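Read through the structures below before going on.
Since every read-out is calculated from the coordinates, none of them should be taken as a lab result. Because the structure is a prediction, the values reported are computed rather than measured. Cβ atoms are built from the backbone, for glycine too; each structure is taken alone.
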Structure P
Amino acid sequence: DLAAYAHQDVPFERLVEELNPSRSLSRTPLFQVMLALQNVPEAAWDLPGVRVSPEPPPPRLAARFDLAVSMVERRDALGAPAGLDGEILYATDLFDADTVRALAQRLTRVLDQVAADPGIRLSDVDVLTADERARVVERW
């Protein structure tokens, strides 16, 4: 893992080119689901006579992976962590909006529980709602 972190700036396309994995047209070459957390503080530019402001990236029209969850750490005026913003990009031939919305709600539920109790055991984290659990455990 440490070696991978040391090379995290290598573009994904270059990684695929170097590793040259066996390819299938039915899926992406290395993985199908990506979770990215951007938690690097925003750069503060102080250039005399120059005004700098961030420019948001253009919207993506197509998902690069089957499912990509991206989260960005939000900070308050003093620079302290103030929450997460996120988006999910998905292949519409594999997922529908309702399914992705349910996945986002489950991820939010897990993150809320872990934030409320960082020492919580993984086995005690509730991913499903009470209704979902009843459906899986009792009705199915």
Structure Q
Amino acid sequence: MTKEELGYLHEAAMQDWTRVNPAIFGTIFQSTMDADARHAYGAHFTSEQDILKVVRPTIVNPWRERIEKAETLKELLDAKRDLGRYRVLDPACGSGNFLYVAFRELKRLETDVLLSIRSSYKGKTAKSVLQGSVSVTQF
């Protein structure tokens, strides 16, 4: 990148991006290439709706079932631990929208586990078990 481009990048990085839906970046990514370039690189932005058609049955539903079936604190803690070890691969390596959606859904599942633990487990060590374990390094 040129010095000028780095300046633009730095300026953009200093903005408040908290209210921007990350999925928009896939649309931007795809719009930077014409049809021939997209075809040559296999670059295609997949919508969140289409991604959820894969993520829900293969990731969300099995985890949700496991969390809902947990009857003991140990089962909930094991689910929390395993959720933090679960790995997601996006072999297409496109805009990253698949990974973003999968990460968001795993964080939601993690919240469900933590709420279940909190509601069934009250004690001195509760703070240590109520910390999140899902991390971007899993994706």
task: Consider the structures P, Q: one of them gives 1.09 for Rg/Rh (Cα atoms, Kirkwood Rh) as calculated from the coordinates. Say which.
output: Q
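If relative contact order in percent (Cα under 8 Å, 6 or more apart) is calculated from each of P, Q, which structure is the one that comes out at 29?
Details: P: 16; Q: 29.
So the calculation was done on Q.
Could you figure out which one of P, Q the value 0.60 for FRET efficiency 1/(1 + (r/R0)^6) of positions 11 and 115 (r between Cβ atoms, R0 = 35 Å, to 0.05) was computed from? Walk me through the intermediate numbers first.
Working: P: 0.60; Q: 0.30.
Attributed to the structure labelled P.
Computing distance in nm of label points 7 Å out along Cα→Cβ at positions 3 and 107 gives 2.9 for which of P, Q?
On the way: P: 2.9; Q: 3.8.
For distance in nm of label points 7 Å out along Cα→Cβ at positions 3 and 107, the value 2.9 is produced by structure P.
Suppose you compute helix-only ellipticity at 222 nm (-39500 (n - 2.57) for each DSSP H run of 4 or more, over all residues; to 500) for every structure in P, Q: which one lands on -8000? Before the final figure, lay out the partial values.
Details: P: -8000; Q: -18000.
The read-out was computed on structure P.
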message: Quick check: 4, 13, 16, 19, 17, 13, 10, 6, 3, 1 is what I get for P(r) over Cα pairs in 5 Å bins from 0, in percent, for residues 27-82 alone, calculated from one of P, Q. Which structure matches?
response: P
